[in-house]
Structure 1
Amino acid sequence: MTADIYDVDKRLEAARARLSSLEQGGLLLRFLDHLESLGLSRSRVLKYANHLSKMFRHVAFDPSAATKQDIECVVAWINRQPYREWTKHGLKTALRKLVQYAKYGSCDEKTPLPPEVAWIPMKVDERDSRVKPEILLTSEDVKAMINAAENERDKALISVLFEAALRPGELLTMKVGSVEFKDNYCLISVCGKTGVKRIPLVVSHRLLLDWLMKHPSRNDPNAPLWISLSNNSKSEAMSYYYFRKLVKRLAEKAGLRREVWPYLFRHSSLTALAKILTESKLELYAGWVHGSKMARRYVHFSARDLEETVLEIHGLKEAKQSDGIMRPVECPRCKQMNAPDNVRCEFCGYILDRSLAMKIEEEQHMRNEDVIKMLEEAFKRLDRLENIVRSILSKA
């Protein structure tokens, strides 16, 4: 990815400034330079810088002269913190690499680990995860957020984020030319960790088309696809920080009573897809290298819909389409495909939402009853008027 949507350069400079004020600042800055010389990305170096800043604010030690007892004190501090397991793993990795560099002058793959840090356990408890099954987004949640969106850009953005299971960086670096429209679907090209990947989208097809019809630079294939709509930064690429706030705001507006963050869309979509795709196809869709442990993690997380399968076998539940997958809705009248959030068919106006149709039918029935009552009252008044006229005529 070429665009720095996370402001990595600016944040890395700020992290280096914080480290330079520490007692071991000189060593820490040289260590970061060494990491970059080994080919680590600046975003990866930033993670090391943040871990070291966090560590040295609370634990003072000299990495060059550290004993095993010193390292035990640091690891004990890490284990006491209320961090997630992967955060603790990152802190321990930074500690091992730093001491390796401080004692041997390098932390490349050929350099052995010093005995002072070689003993540190690096196994991660996979049960510790921010993403629990009960907080995953459903297709209904996503539809509610699309309905809550106020413009074509936001509707398309939320739909693509979920259907394509994109990382935030993959989504926000898309260009106008990243979308290729076909008859009833479109292909998007995104630059991920394993290179460029092309993903077919069906549900988001119409929403993307609607957004590009409004896009001020729709004829420029190199223009950012997701742009700012504010007057101050109009047509500039949407920032990650605005994107994160937008997701949170739409979730609240849609009535979702739990935390929603950009990466949750990817977790939710891949968990749903893991029920129906093979591991190799899931790897292609998600942009993982072949044989990645990530695919197995999502397959295990979804359990291949084991509960529903067993219930279906024993006739306790009818077979149904996989939960969590958004699908276009076919209009029963004109047979055209509509976006899943459409209340009415955009081609013939037929009501697609059954609850809305029932509500309108009920209101129509009530209006008809009111009209009938009004007519009955009118006829009664006419009868009374007719009787009055007859009475007058009979007396004349």
Structure 2
Amino acid sequence: MKHHPRIWERPMLLLLFLFGLGAWNRAWVFFLLLAALSLALWGLRTDFSRSEVLLLFFSLFYALADTYYSGLSLRGCALYLLGPWVFYRLGKAYALHTGSCSGFCQLLAAPSLGMWLHGLLNWLARLRWQGEALPARTAVDFWRGEPVSVTCTGMLLTAAAALALGRLCSPGKAAGKWAAFLCLGSCLAESAYFANRTLPLLCALLLAAQAWKWLLRPTGEPKLRRCAGILFALLFLALALRGNLWGLGSWLLSLPLTRRLLNPGEGLSRLEIWSAFFRGGRWLRFPLGGNRLTQGLPFTWFHNLWLDLYCHGGALPFLLFSAFTLLELRHSLAFFRTMKAVRWERSRNAAANLLPALLLNAMVEPVMEANVYVFLTALLFLGAVRGQRLRALKEAEAFQPSTPATPSREEVHRL
């Protein structure tokens, strides 16, 4: 079955890349262009699924809360009132109607690469900063030339690192693997520079999952040789670090990330921050949000997507998005049950690495409060997973042989 890219695919991928890049500090412009193009191509003709209905009401109530507490603004109304459900439907419709056999992977890669490049540019801007001295864990936005939180910059790297790791662990051409290796290496280098613990933890978990899946396969001599080679390399690395060979041990201990891992007592841990949300019934006293839950606390974010949604938008957006999350977990499990055919291997591997990355990022970072565009991109990815599963089901039905009709009793007698 031949697949031909449709005329709208490349312009939309370019817009998604520029949206992820936040080019010229105009991400909201590319957001409006993508929303307009999506509505022009697919409109509201397709029925709203339960996930989209939940996102629609979530958008409405969160936009009302944001308008009440932060004032009315065109940007806020567009991002919060339209963004969540429009981007989810955009991902779903693109994956469902793309004419390219690799359209799903291209849809995941375009905004991810844009965010990755934005994160690297922020790192470069920090290295070239000529203004007043900045704290160690502070980045600089490349487009605005202003200091930004390391949390905001670190979230830009998550999706690209997860997809790159998935590409490295999947069969493919050497050129693609080298590109994935460079992408992953740059993400880890920036995380080490800014002492960002989330990305190394994500890579360790995904590598452990890949190793477990690999070890469950039938054993053979090549596999045993590879295992022995990996163990030998790890042993050599441990001895080199222990003996400070070529200064590796001193260099590793000098990294901000290593110092932060060895001194976890500096600052509050995530568990302490999350427990402050519930301590003394604080969350029950402010069911309407307004960021009043953090009053009197030594932080402004709870570093958890759902808790920060409650903190700013109140209980109703929190409940609606929690219900949406549970529904998407169910859809994700159904996706992997459906996509077992060999022709869906690339899509399955990409989703298997990206979805845990999105979940981990949401668990430990204030995704929507820190960078609403990263939040919208995550919803785009979830919609794409839903659309890809619907596409697989449609193609499976098209290839199923039709069952011949059973002849009636009169026809049997006639024969």
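Coordinate-derived values only; no laboratory data. Please read these numbers as outputs of a predicted model, since none were measured by experiment. Cβ atoms are built from the backbone, for glycine too; each structure is taken alone.
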Q: For relative contact order in percent (Cα under 8 Å, 6 or more apart), find whichever of 1, 2 sits highest and give me its label.
A: 2
Q: For the read-out distance in nm of label points 7 Å out along Cα→Cβ at positions 50 and 362, a value of 1.6 was computed from one structure; give its label from 1, 2.
A: 2
Q: Identify which of structures 1, 2 gives the largest calculated value of mean projected area of the Cα convex hull in nm².
A: 1
Q: Work out which structure the value -16500 belongs to, where helix-only ellipticity at 222 nm (-39500 (n - 2.57) for each DSSP H run of 4 or more, over all residues; to 500) was derived from one of 1, 2.
A: 1
Q: Work out which structure the value 1.00 belongs to, where FRET efficiency 1/(1 + (r/R0)^6) of positions 10 and 242 (r between Cβ atoms, R0 = 30 Å, to 0.05) was derived from one of 1, 2.
A: 1
